[in-house]
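These are the structures, in structure tokens.
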Structure 1
Amino acid sequence: MPELPEVETVRTALEPAMVGRGFTRVQQRRPDLRFPFPEKFVSRLEGQSIVAVRRRAKYLLIDLAGGETLIAHLGMSGRMTVIPPTGGARATATYHQSVPADAPDEALQVHDHVVFDLDDGTRIVFNDHRRFGMMDLAATGEIENYKFFAKMGPEPLGNGFSETHLDQVLAGKSTPIKAALLDQRIVAGLGNIYVCEALYRSGISPKRLARTVPGKRVTRLVPAVRDVLRDAIAAGGSSLRDYAHTDGSLGYFQHTFSVYDCEGKPCRTSGCDGVVRRIVQSGRSSFYCGKCQR
């Protein structure tokens with residue numbers, strides 16, 4: 001599943017293509033994804049101008065001039081492809097053909113579930129062969145109260161994510177720190193890959209109980225989380241399985257993983273002779289060095 005850096009990479013690509021433009025035509029090509037589309041989905045979008053493209057956790061937020069926000073989640077395999085108005089080719093890693101922006105609708109592929117045509121000729125296609133993604137519409141002014149956002153914790157790259165915050169929310173928690181960091185009520189948007197990498201950078205074992213982390217360990221953990229996310233965003237995210245950018249190119253942060261998916265490899269910490277281990281926690285793989293992560 002695309003995590004925060006991958007969604008942020010998609011957002012930064014969609015922003016220049018969408019902001020200031022308007023939806024001239026929207027094609028909803030099936031009744032549902034993970035959930036049914038909202039009532040009158042197409043008519044509520046067509047004719048609307050786009051004023052901002054934002055992100056909340058792993059969700060894309062596309063603010064409309066009429067006061068509503070299009071909320072989109074990529075799910076396990078969803079992707080947004082931007083097809084430029086110049087008749088440029090659609091180039092996405094797993095697609096088997098190129099589709100010009102002015103191609104007839106018959107050229108769309110079976111898993112192209114939503115198609116957005118903009119007033120400058122740009123076409124944006126949402127493809128999701130597993131259909132675990134979702135789209136919804138909500139009032140922009142009430143977005144923080146939206147059903148999936150109301151209990152979310154702070155953004156890990158925002159001011160609300162701090163040593164003070166983590167000290168408070170981790171106090172007394174008997175769950176492993178790995179599980180705590182994946183809890184969206186504690187911090188929004190963190191996923192398995194980047195939690196493993198941040199725990200490695202901060203020298204904290206994923207098995208350590210969350211209540212033992214406040215204090216000196218939190219002072220290492222907060223900057224480690226921020227740094228690993230910033231590094232991943234700068235690298236265009238991690239391209240594993242289905243993820244690709246809006247132009248079809250791949251991220252490359254996976255080439256710099258220190259522990260994630262590195263079971264049996266030597267620890268990369270200077271002077272450490274440990275190897276990366278893999279354990280399963282709450283049904284998810286955790287990768288870590290048992291010698292330098294305590």
Structure 2
Amino acid sequence: MRDPAALIDTNTLAASLGDPSLRVFDCTTYLEPTPAGSAEPYNAVPGRKTFEEGHIPGADFLDLQGEFSDTNTHLHFMMPPVAKLQAAFGRHGVGPGTRVVLYSIGTMMWATRFWWMLRSLGFDAAVLDGGLDKWKAEGRPLETGAPRGYPPATFVATPREGLFVDAARVKAAIGSRDIVTVNALGPQFHRGLEPSRYGRPGRVPGSVNVPAATLIDPATKGFTTLADAAAKFAAQGVSKDKRTICYCGGGISATIDLFLLHQLGHDDITLYDASMGEWAKTESLPIERD
């Protein structure tokens with residue numbers, strides 16, 4: 001594992017509770033279905049209710065679609081301007097000398113999304129392996145009610161370049177021998193065998209499939225082994241000498257793939273932020289299906 005500090009287990013976190021420099025955040029969002037015929041693929045509902053029903057003691061809550069996404073687009077979860085992110089993370093007490101642990105419920109993709117966002121801003125956070133599911137399964141303590149919050153801090157970003165790409169860059173990569181584009185959605189959606197809630201069924205032409213769900217151990221809700229992840233990426237032609245673009249439906253589950261690629265030592269990795277939420281609805285962009 002190239003970056004052990006980016007992953008924290010439940011034992012280590014439990015022993016760290018009470019550390020004044022620690023900032024623990026529940027990042028959960030729920031994607032609820034919309035009525036038939038709706039133009040929206042889903043309703044993004046912040047996980048405040050489940051947070052208040054039980055969270056890791058001392059944790060705060062981060063509302064991805066509310067505070068940490070671009071409000072000037074119809075697309076969900078798009079990266080906002082750096083200044084907006086600096087202000088939002090600062091309000092939640094993230095700043096110099098703080099240690100950030102991110103977790104979510106049901107799936108770690110909400111935590112890895114925030115990990116990738118913070119990484120793009122030059123801040124290295126940690127993801128709780130297994131999230132709240134593993135924490136609860138082990139009978140660890142929970143706190144209920146609204147977040148108490150952390151003292152405000154001054155968050156100063158030092159952005160890392162190249163961690164996000166747009167549709168034009170993805171289209172330009174089609175057919176390149178030096179770039180592999182990875183779809184993190186399930187195989188039925190990658191192949192275009194089922195209707196897509198994003199628009200036209202199918203995939204970015206030439207992209208390969210490493211579903212985020214296959215990179216998680218279903219028993220523990222934690223990450224699969226690095227050896228297993230390496231084998232799955234290698235089987236799809238993903239190698240360290242190629243630039244890797246990851247995408248999914250809305251730029252969330254693909255961050256599971258990115259987290260493990262980072263841990264496997266891949267350096268040239270990036271996220272198509274708008275993903276199929278944009279691509280499938282844009283008729284001028286090519287699409288491929290079986």
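The numbers here are math on the coordinates, done by the rules we state, and not lab data. No experiment lies behind these values; they were computed from the predicted model shown. Cβ atoms are built from the backbone, for glycine too; each structure is taken alone.
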Here log10 I(q)/I(0) by the Debye sum over Cα atoms at q = 0.11, 0.17 Å⁻¹ was calculated and came to -0.69, -1.34; which of the structures 1, 2 was it taken from?
1
Out of 1, 2, which one gives 24.9 for mean count of other Cβ atoms within 10 Å over residues 194-201 as computed from the coordinates?
1
Can you say which of 1, 2 returns -0.38, -1.03, -1.45 when log10 I(q)/I(0) by the Debye sum over Cα atoms at q = 0.16, 0.26, 0.33 Å⁻¹, for residues 82-121 alone is computed?
1
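Which structure, out of 1, 2, was distance in nm of label points 7 Å out along Cα→Cβ at positions 18 and 274 calculated from, if the result is 5.0?
Here the read-out was taken from 2.
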Could you tell me which structure in 1, 2 was used to calculate distance in nm of label points 7 Å out along Cα→Cβ at positions 162 and 202 as 3.1?
2
